[in-house]
Structure 1
Amino acid sequence: MRVSDLDQTIRFYTNVLGLEVLERKVSPRGSHLAFLKVPNSEELIELTSFPPSGPVKVQEDLVHLAFQVESLDETIASLNAKGVKVTDGPTQTSSGSRFIFIDAPDGYEVELIERPPGVKLV
C-alpha cells in the first residue's frame, strides 16, 4: 500500500491494530518500505512511501483492509479509549458476522469483523 507519511501510518497500524514492524528499508529507487506482520497470522502488509511523488489520494470505497477480531465490542471499547472513531457500523450480516469500519491515514478504510463461532473467512 502506498502511503504519504510512512511513520504516521506505521504508528496507526502498530498502536491501533497491534501490527508489528518486521523490517524497514529503502529500495534502490528511493522508496521507503515497511513490512508489518498481522498478529496471530502469517500475513504481511507492505507499506511504501515515495515523497517526491506527492500525497496519496485514495478513492472512496475502493481500497480497504479487513481484519478479523475475536470480540467486536471489546475492539470498539479499545478504539474509543484510543480516540479512534468508528466511521460505519456496527453492522450485522445475515450470517451473524458483525463489522465496523475505521479510517487509516490517507483515507484507507479498515474493516474489523467478528465472525460467529465456526464461520471462517474465505
Structure 2
Amino acid sequence: MDSLPDDLTELLVLDMACIGVGQNGRETKCTLCLKDSSGPYSQRLSNKLRDLATREAIDIRTDVYPYYGSDGSAYWRSGGTAEVALIGPGVDNSHCYERTHLDGLLDTAQLIAQYLVEG
C-alpha cells in the first residue's frame, strides 16, 4: 500500500466484468459490481456511480460475483480503509483470449471520466 496515500477516501477499481449464464453483464455495457467474494462494495460510492451513469445516459448493469475478487478486495486485505467501488466492461473469457465490445469500453471510459470530473 506504499503507493496509495494514507488519506485515500475513495478507490474506484477497474476490472473486467464476467458475462455468462446467471450474470447480468453484457459485452456492450459497463458493469457495476456490487459484491464479490470479499463482500459488498461501498453502497454510497456505488450509488454515486449509478447516479452519474443515469445523469449521463450510460446504461450500466449491476452484478454480483461470488467466486471472484478484484484489486479492491486485495486493497482491503492489505489494510486499506477507503470506500471501494468496482466497474468494468463486460468481457467474454478471462486469462486467455478476452473479448469485449467497443460500446462496453466506451461506456466504462465515459463513467470513469464523469467520476473524475465530479470528484
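Of note:
- Comparison of 1, 2 - label where relative contact order in percent (Cα under 8 Å, 6 or more apart) is highest: 2
- Structure (1, 2) behind the derived value 15.3, 44 of Rg and Dmax of the Cα atoms in Å, for residues 24-79 alone: 1
- Which entry (1, 2) yields the derived value 2.7 for distance in nm of label points 7 Å out along Cα→Cβ at positions 48 and 88: 1
- Source structure (of 1, 2) for percent of Cα pairs over 23 Å apart, computed value 35: 1
- Of the structures 1, 2, the one that -3500 was derived from, the read-out being helix-only ellipticity at 222 nm (-39500 (n - 2.57) for each DSSP H run of 4 or more, over all residues; to 500): 1
Bear in mind these aren't lab numbers, they're just calculated from the coordinates by the rules spelled out. Remember, predicted model here, so these are calculated numbers, not experimental data. Cβ atoms are built from the backbone, for glycine too; each structure is taken alone.
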